[in-house]
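What follows is a set of structures to go through.
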Structure I
Amino acid sequence: MIILAALYIIYESIRKWMTGLQLENLGVGTGLTAAAMVINAGLGAYLLWMGRQKRSLILEADGKHVLTDCWTSLAVLVGLSLVLLTKWAPFDPICGILTACNILWSGSGLVKSAFIGLMDTADPRVQAKLTEILDRETSARGLTYHSLRHRNLGDAHWVEVHLLFPEDSSLAKAHRTATDIERIIEASLEPRAFVTTHLECAADHEALHPQERNRRT
């Protein structure tokens with residue numbers, strides 16, 4: 001929707017430039033445009049902030065959609081001011097085209113973010129945070145880990161990891177340790193996380209799972 005709006009702005013700017021430029025509704029129109037710009041700026045900024053806080057692509061897209069109207073209104077006011085100051089009418093469509101290009105860039109970023117989510121591409125920030133936590137917690141407990149997987153569910157993160165324990169570890173102790181690590185991860189990710197650990201014995205792991213060794217080599 002944002003990209004289509006930007007393309008339409010470019011079309012209208014070029015069409016009016018070619019068919020003849022004239023200023024219309026300078027009084028009431030200018031006042032309404034300025035008021036709409038202020039309102040849309042506040043609402044768009046709030047939605048964008050909430051979207052980033054909640055890691056919600058929908059809220060972020062809504063915020064950028066509203067800000068599209070703000071940038072359009074700003075382009076109208078800037079273009080009008082330049083025309084009145086310089087008496088050169090093409091400033092109006094030029095500002096419209098520049099604003100549309102900015103909207104295209106914003107819309108393309110949203111499409112990219114949506115594509116990454118649909119293709120289950122790992123978030124590098126979450127990957128780095130999970131790796132840091134697991135490196136620290138497993139090292140402190142004399143464990144190792146592998147097969148870390150995670151994805152963004154929209155309102156939560158899903159995390160799965162395999163923990164390798166020494167051969168002499170009791171099931172009860174291993175389960176308590178794994179639960180502690182799960183809770184640390186859950187407390188570290190926002191807005192929340194669902195963590196599943198798979199407990200394995202380090203001594204016979206490669207014998208039972210030779211495919212893991214082949215993947216590493």
Structure II
Amino acid sequence: MFAKQLIVNDIIPLKTSDSGAYALNWMEENRVSHLPIVNDVEFLGLISDDDIFTLNNFEEALGNHNLSLASPFVYEDQHLFEIIKIIAEHKLTLVPVLDKKSRYLGAITSQSLTQNLAKIAAVDNPGGIIVLEVSNNDYSLSQIAQIVESNDAKVLSLCVTSEEDSTKVEIAIKLNIKDIASILQTFNRYNYYVKASYTDDEDVEDLKDRFDSFMNYLNI
């Protein structure tokens with residue numbers, strides 16, 4: 001998924017003639033803490049609710065104040081993962097999207113990113129989940145996929161995480177079938193350490209809740 005596909009049409013940018021009070025109301029309505037300020041199609045920067053609270057007069061036009069606006073943005077052809085990185089680094093609730101001529105196209109909210117990440121992770125799809133823990137040197141994506149497919153199943157998504165100082169990686173595998181007993185047996189036969197597994201709808205829903213909580217922790 002690319003930035004242009006993720007634009008949320010409900011976010012209308014601010015103008016320099018808008019007041020701080022109007023900006024705060026618009027932020028509250030859209031459940032965001034940032035809004036872009038745009039002059040026609042020229043992106044001027046992002047203003048946050050904290051920026052507005054420092055103003056002496058909320059009723060004055062934003063253009064009457066000397067604003068030090070942050071200017072993080074993404075281009076329309078940047079990938080979802082790059083967008084996540086920028087939002088997480090700058091602790092944003094939305095990020096503006098520009099075309100190659102630096103014209104403002106729209107904005108992507110953290111909420112819409114969470115929804116699209118859930119789609120990529122296939123969290124809502126029925127199927128079992130297996131979490132493996134292996135050493136960095138033993139990690140083989142091709143072997144994991146071969147084990148899954150040898151049991152007449154498919155990998156819908158796969159996520160690899162590791163601690164900064166660890167020599168091990170954790171691999172969460174989302175599968176297209178609920179009956180994963182034979183796959184677990186095959187992983188055990190190949191001496192994989194199965195850290196966890198989820199097989200019914202209740203467990204999958206629990207994982208979805210934890211996925212959402214993790215996204216909230218990242219503030220995206």
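So the values come out like this:
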read-out: Which of I, II leads on FRET efficiency 1/(1 + (r/R0)^6) of positions 2 and 170 (r between Cβ atoms, R0 = 35 Å, to 0.05), largest value; value: II
read-out: Structure responsible for -23500, with helix-only ellipticity at 222 nm (-39500 (n - 2.57) for each DSSP H run of 4 or more, over all residues; to 500) calculated and labels I, II on offer; value: I
read-out: Top of I, II by distance in nm of label points 7 Å out along Cα→Cβ at positions 10 and 50, largest first; value: I
read-out: Test item: relative contact order in percent (Cα under 8 Å, 6 or more apart) calculated as 20, pick one of I, II; value: II
read-out: Origin of the value 54, where percent of Cα pairs over 24 Å apart was derived from one of I, II; value: II
read-out: Given 6.1 for distance in nm of label points 7 Å out along Cα→Cβ at positions 58 and 186, calculated: source structure among I, II; value: II
read-out: For 6.7 (distance in nm of label points 7 Å out along Cα→Cβ at positions 18 and 178, calculated) the corresponding structure among I, II; value: I
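The numbers here are math on the coordinates, done by the rules we state, and not lab data. In this text the structure is predicted, and so the values were computed from the model without any measurement. Cβ atoms are built from the backbone, for glycine too; each structure is taken alone.
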